[in-house]
Structure I
Amino acid sequence: MAKIGFIGMGNMGYAMMKGLLKIHDKDDVVFTDISESRRQQVAIETGVKAVESNPECVNSVKYVVLAVKPQFYPDVLKSIRYVVKSEHIIISIAPGITIADLEKELGEDKRIVRAMPNTPALLGFGMTGVAFTAEKFSLEEREVIDDFFSSFGKYEKIDEKLMSAVVCASGSSPAYVYMFIEALADSAVKYGMPRDKAYAFVAQAVRGSAEMVLKTGAHPAKLKDDVCSPGGTTIAGVAALEESGFRNAIIKATDACYKKAEHID
């Protein structure tokens, strides 16, 4: 019997499965997708078996990853409601859909892991927030869960009430980082740098800056101050960012993201 099955093979499902295949044999994994052409494409690329329906996927595995967008959950849950057993473990990655929501649809005896990964998982640099009640899972099952989320990056176990904050901090934020990289590269192109060089310089600067935060443990403000020489170029740029409301724009983006995740109008 295969161990882990994916329902949905969009960007996030594909990223997680690619990570999983680093530690699992392809015969331990199955997947399905509503698109036949997508099933064929991924099966050819990965060698993982594609099945034609959601119930067939669930019946083939113990761990079921629901990797579809929130708007498709009602149909997916309806299709698997009567095939999910108490021995199954459901891993959900949809923002705004709680463990209680899934228990209501699948049964209160079902064991559910709620998670919020992000797309850098495709390269093994994902960051995932994970919430579940540990007492419902055996030690062996918790080890499988640990291996799964570690296979495509790092993860932190959190209280479920913080999951929408995770969406803000890491789930949606790569899009903002890409916008920053694009804008900063454009500014370098404005002053004559070839575009490919501009992207290389800026992306490496972002990557290195993130590593400085992670590896040194220093406060970001301290690291920023270390770059800002008195009367220098960097503090002039920082002052311009502050004048343009850089921090406020990020906070406003987070507010909008959080409200969407929490279904707040």
Structure II
Amino acid sequence: MASEHTELTQAEYIGHHIQNLTYGRHPDGHWGFAHTAKEAAEMGFMAIHVDTLFWGALLGIVFVWLFSRAARNVSVDKPTRFQLCVEAVFELVMGSVKDAFHGRNAVIGPLALTVFVWIFLMNTMDLIPVDFIPYIAEQAGLSHMKVVPTTDVNATFGMSFTVFLLMIYYGIKVKGLGGFVGELALHPFGKFAIPANLALELVSLLAKPLSLSLRLFGNMFAGELIFVLAAALIPFYLQWLVAVPWAIFHILVITLQAYIFMMLTIVYLSQMHESSASH
């Protein structure tokens, strides 16, 4: 784990490790990286979390490369352990789609596989010692470097918002605009309570992407914070007593959070493929 940082106070150390590498426009008009949380906040809404984008894109490329490699080298007679691992993940995801999705849509399977593996890879970055990559980034002249994209609420909300857009798209495509709006306006109390129906259904609809994003962000940020706290508050030679058991337990957390996000994506999209008569 991390070595002790005598040049920083514990609060500064923790604050440094939970801040993203942020690029944007400073109040004086020039563009550049923020060196403090205050500078990052002053950049406003258009500030870019460069580390989130970089690691998210890189791990997406890793996912495509791994599964492409498995597809190119597939063997029926002598499957490798890597092939068996990929097949196990594929069967898990496809089985979940078969059980939870009640419509007909060829996109759902690949989407679910992408969501599960991509989020799992991003979550797995939380197992890297907290000072390892930030130290390398510091040597390269970068003041901050967060390596777990799912600890950034912007990333988790971006993914959940994409799911939300797909829900709207397939809801209108499958049910028609009138059918989609009708389900929002006429349920659960019928046509004589349209305002109440809209209030209830719109809140329920909008809560889905919010809960989807905040659940993943909250669990992963809490896990990251425990690692950072262990590195900041515990002497280096005792950190393994906390970090190693938590890392072992965290393997379950990172897998479960990826699976939950995938399952809720499948369920939400399945609801958009069902007519009101099936409820």
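None of the figures in this text is laboratory data; all of them are computed from the coordinates on show. No experiment lies behind these values; they were computed from the predicted model shown. Cβ atoms are built from the backbone, for glycine too; each structure is taken alone.
Matching task: 1.00 is the computed value of FRET efficiency 1/(1 + (r/R0)^6) of positions 176 and 248 (r between Cβ atoms, R0 = 30 Å, to 0.05). Pick the structure from I, II.
I
Tell me which structure, out of I, II, gives 1.03 once Rg/Rh (Cα atoms, Kirkwood Rh), for residues 40-191 alone is calculated.
The value was obtained from structure I.
Starting from the value 14.9: which structure in I, II was mean count of other Cβ atoms within 10 Å over residues 72-79 calculated from?
Only one of I, II returns 14.9 for mean count of other Cβ atoms within 10 Å over residues 72-79, namely I.
Which one of I, II has relative contact order in percent (Cα under 8 Å, 6 or more apart), as calculated from the coordinates, equal to 15?
That value comes from structure I.
If helix-only ellipticity at 222 nm (-39500 (n - 2.57) for each DSSP H run of 4 or more, over all residues; to 500) computes to -23500, which of I, II did it come from?
Source structure for this number: II.
Rg and Dmax of the Cα atoms in Å, for residues 24-111 alone computed as 21.3, 65: which structure among I, II?
II
Compute distance in nm of label points 7 Å out along Cα→Cβ at positions 16 and 256 for each of I, II and report the one that scores greatest.
II
Computing distance in nm of label points 7 Å out along Cα→Cβ at positions 32 and 88 gives 0.9 for which of I, II?
Among I, II, the structure yielding 0.9 for distance in nm of label points 7 Å out along Cα→Cβ at positions 32 and 88 is I.
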